[in-house]
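In structure tokens below, several structures.
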Structure I
Amino acid sequence: MRVLVINGPNLNLLGQREPSVYGSTSLDHLVSMLKDHGKDLGIQVDHVQSNSEGDIIDALHNARGRYDGAILNAGAYTHYSYAIRDAVAAVKLPVIEVHISNVYAREEFRSRSVIAPVCIGQISGLGVEGYLLALDYFGKYFKQVGQTDGDDNT
């Protein structure tokens, strides 16, 4: 089983940007944690980070037929990118939307996700642990739907 983790704008600054909101874990450390945890679950984890909306869309498109699912933190694009929303819907991959901070306890504009309705679930406000929980869920989800490789997603 393979899962692609896609992190959007400003997540390259994780651990440095507003640690009181996003914590002190760096993006490199997060990716290492995810790969180690995935290995324990029998899931290969790959990672992409981009500050560009088009690159995130391309990553989703390229995931078709190669990955069994995706974990997406689209950052601020969550709140207004209908293009990313449409890409999630188009690729027909199970996607879990993850946010490090509790977007519902912050500025009002952050409380609306245009992407969530086309995802199988959303995890918000649990710090980087949310990514690990998403992987845990995929471990169970893939067993339920009987997926064994990326070929089932075309």
Structure II
Amino acid sequence: MKFNILLLNGPNLNLLGTREKKLYGDINLKTLIFNLKKKASQANTNLIDFQSNAEHQLIEKIHSSKKLNIQYILFNPGAFAHTSIALRDALLAVQIPFFEIHITNIFSREEFRTHSWISDISNGVITGFGIDGYLWALKTAIKILKNKN
């Protein structure tokens, strides 16, 4: 069986590779996604990716997940983690399991970043491990999906 996983990236993640390299590293989003899709393909998994700086576009992509037969969501909401109850509601509405991913450790940064509106409804939070967190989330989601079938 082939699995469908949705990778969502929120605001400013389009600037990976050029943005605050000490915090976010020097690999750009295109390269990150290419590498993740390669790993997904090796595991018979279709990785669909979407990045937006607009909250409503992320919400619409989450809403369309059911129609796309998405079985797991990997989501780096960026700063929306700390501000968006609307994204929380969208994730609750579709009832698709998801991991929350953050490149930096949100708990060791500014105080306003220490609270996420989606962490408590996620199946797990990966924070502070750089872009490796994406790979860990992907591998774990695939493992969970394989164990279900």
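Taking 1.5 as the value of distance in nm of label points 7 Å out along Cα→Cβ at positions 32 and 136 derived from one of the structures shown (I, II), identify that structure.
Source structure: II.
To test your reading of the models, identify which of I, II gives 24, 19, 6 for semi-axes √(5λ) of the Cα gyration tensor in Å, for residues 16-71 alone when calculated.
II
No lab work stands behind these numbers, since they all come straight from the coordinates. Computed from a predicted model, the values in this text were never measured in an experiment. Cβ atoms are built from the backbone, for glycine too; each structure is taken alone.
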